[in-house]
Structure P
Amino acid sequence: MSDKEKQLLNPDPGVCLPWEVKLAEIGEFPGNEEIVKKEWEKLDDFAYNFIWFWVQR
């Protein structure tokens, strides 16, 4: 099993899909990667909290 597959099956707490996995999916990234990474992490955090909220209901 590759590192990418392991990371998808067992991401860090508070993360749905790590940026590293998404970046590998996108491939070569033109422009400022840090801006997109920051926004991706905010979106991912929102998704994680949304799912957590509905699971705990």
Structure Q
Amino acid sequence: MKFEKFAKTKPKKKCCRSKPRCKRCPLVLSKVHKAQLHGISGKDLEKVFKRARKA
């Protein structure tokens, strides 16, 4: 799945807080969405996604 589409997916209701965080985690999706609103795209958006999953 493209990283641009991750910002549009519906998050889970509750985060499990496991490491690494799942792809539908509310925290991960909110960070990707915020980065996308700031104009980040492509490989930089992929880096934001990977960093958010590690957090």
Structure R
Amino acid sequence: MDGGMAPPPPEPVSYLCGDCGADNSLKPGDVIQCRECGYRILYKKRTRRIVQYEAR
């Protein structure tokens, strides 16, 4: 029964290479590696959305 809509495919997330600084877009299941230089340390970009946590 496929009456409902299928969930949208996951969007790629942007990462910065720790060595050359290149911008990499990765989808779930992709190899975590820079496409320019092959470096394996990538940093996730900061979100533009305001994130606020409540401390208790």
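No value in this document is a laboratory result; all are computed from the given coordinates. All figures in this text were calculated on a predicted structure; none of them were measured in a lab.
Details
- Given 0 for helix-only ellipticity at 222 nm (-39500 (n - 2.57) for each DSSP H run of 4 or more, over all residues; to 500), calculated: source structure among P, Q, R: R
- P(r) over Cα pairs in 5 Å bins from 0, in percent derived as 4, 16, 20, 14, 12, 11, 10, 8, 4, 1 - corresponding label from P, Q, R: R
- Structures P, Q, R, by relative contact order in percent (Cα under 8 Å, 6 or more apart): label with the highest value: Q
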